[in-house]
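Bear in mind these aren't lab numbers, they're just calculated from the coordinates by the rules spelled out. This structure is a prediction, so every number in the text was calculated from the model and none was measured. Cβ atoms are built from the backbone, for glycine too; each structure is taken alone.
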Structure 1
Amino acid sequence: MRKSDARVRYTQRVIKESFLSLLREKPVNKITVKEVCELAELNRATFYAHYSDCFALMESIEQELLDAFGESLRLIDGFDVSALIAALYAMVEQHGDACRVLIFGGASPSVLGRMIDLARPSSIAAWKHQLHHASEAELEMLYTHLSNGLMNVVVGGYDKYSREEVISFVNRIVKSSLSLFR
């Protein structure tokens with residue numbers, strides 16, 4: 001049973017790596033199963049045993065990123081921006097190729113939005129307990145402002161700035177923004 005599991009994981013990894021390689025060159029709607037299989041050196045039946053088409057494969061890769069991000073969110077406090085950034089960097093390091101192609105390369109712009117939506121409830125809930133003077137609408141606007149800014153700083157600055165520079169900068173921005181409601 002373990003060999004089968006290892007083979008399945010290997011096959012899925014090879015398919016995903018081949019797909020990501022092709023996705024660097026062209027959009028998902030221009031990639032064929034045949035191309036993925038040729039690059040992966042697998043037959044089409046093997047591909048179809050795991051995925052219905054290239055869009056399902058892309059959704060699977062996106063879901064892996066969202067699951068990793070969601071797991072990171074469970075481990076941090078809504079006010080701990082340093083931990084959030086560290087979690088984002090850890091996710092990028094763990095899923096480097098997928099992040100570089102889908103997020104940094106812009107192949108799947110919806111992934112960032114889905115990550116932001118995933119973190120919204122826990123962040124706003126944590127803020128409600130600390131920011132007593134903020135209305136529900138203000139918390140929503142604050143979350144939209146900070147989350148979009150944070151994601152863009154991390155994505156845009158990933159190869160430009162050190163993790164420490166990003167953490168320091170974002171901490172200052174978040175403290176300044178949150179101080180408006182204390």
Structure 2
Amino acid sequence: MAAEPELLTARLRLRRWVDADREPFAALNADPAVMEYFPDPLSRQQSDRLIEAIERGFEQRGFGLWAVEVRSTGAFIGFTGLSEPSYETDFTPAVEVGWRLAREAWGMGFATEAAKASLAFGFERAGLNQVVSFTPAGNLRSRAVMERIGMRRDEAGDFDHPRLPDGHRLRRHVLYRIDKSPPGRGNICSSG
């Protein structure tokens with residue numbers, strides 16, 4: 001499958017990454033509030049390497065974590081999209097829907113809007129039958145987005161993140177799932 005160049009929603013453009021995204025992405029990855037539910041904020045080098053890994057994923061799979069910009073302003077606000085966890089758990093292999101937005105973009109429904117577009121692409125264009133999402137148990141904001149996009153908690157699937165040590169405050173993760181709906185569900189987004 002060829003890599004999807006962009007997805008459009010009413011307010012957002014989900015697109016491939018460009019060099020101009022590096023600085024604002026590094027700033028959001030260094031923000032302690034944005035990174036509260038990650039082990040540590042990222043350095044500029046780590047942030048740049050993440051963009052490079054995301055772009056390699058697009059080339060390999062035809063989907064990935066799209067850079068998100070607000071259509072009315074062109075402002076980069078973070079990422080949303082689909083990825084494959086790179087570690088083993090009871091539910092892998094799987095495709096995850098995820099997001100990370102700059103703090104100034106919180107509370108406006110952008111994560112929900114972009115995640116719905118990502119799910120629509122996954123089910124309608126990438127041929128996925130199920131998508132998962134997970135987060136540390138205390139991340140109520142992300143859990144609310146998961147519920148708003150139609151995901152349901154799989155309590156039996158909750159897990160200890162294999163890359164975090166015993167006793168780490170973020171080790172326990174909750175798992176959410178959504179299955180492809182039957183035909184006639186309707187499009188959530190359009191492709192550009």
Structure 3
Amino acid sequence: MNKRLQQQIAFLVEIDRLKGVLRRTRLLDGSRYENSAEHSWYLAMAALVLSEYAREPIDLLRVIKMALVHDIVEIDAGDTFVFDEQARQTQHERETRAAERIFGLLPPEQAKEFHALWQEFVERRTPEARFAAALDSLVSVIANAHTQGGSWCENNIPIERVLNFDQRIEQGAPTLWKLAKQLIVQAFQPD
């Protein structure tokens with residue numbers, strides 16, 4: 001096996017570990033917490049299904065690539081719950097180190113591309129990154145809305161904090177933000 005192929009296989013073996021990184025979001029049937037690999041796949045599917053709602057014209061393939069690589073860093077950094085202020089203070093540093101190590105397993109040009117996609121997602125400067133980030137929030141809203149408030153209720157997160165955080169959906173997809181607001185409000189309403 002040549003060096004390039006060895007590097008690519010080593011990367012694929014390493015990212016299999018993403019399946020073991022649990023998030024605080026439950027599956028829609030409520031049976032268990034999802035893992036970060038499942039989340040990334042679901043986010044990529046959401047991009048494919050909902051691309052027509054992007055605020056600006058987007059390169060859909062680029063959004064799907066971002067969806068697939070955005071959480072790979074969690075292999076080393078762990079999943080940071082968006083409402084855990086203490087963990088968020090060190091998140092960027094932990095994830096940057098992880099990105100360098102994990103993407104560094106790839107051949108140089110692929111390492112550069114994957115790292116750039118991850119960085120683009122983090123910085124949200126492009127229409128693709130803003131749309132991917134909007135969907136990242138939306139899929140969590142959908143999950144929490146379908147599990148009676150899910151991680152929001154389990155962690156005593158007030159509706160104001162959820163609305164404030166998830167308002168970033170509007171930057172990438174205003175129509176989806178309208179839907180997300182409705183789902184959030186419904187999730188907090190008593191039965």
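A value of 4.1 was derived for distance in nm of label points 7 Å out along Cα→Cβ at positions 71 and 135; which structure in 1, 2, 3 was it taken from? The correct label is 1. Source structure of the calculated read-out (helix-only ellipticity at 222 nm (-39500 (n - 2.57) for each DSSP H run of 4 or more, over all residues; to 500), -20500) within 1, 2, 3: 3.
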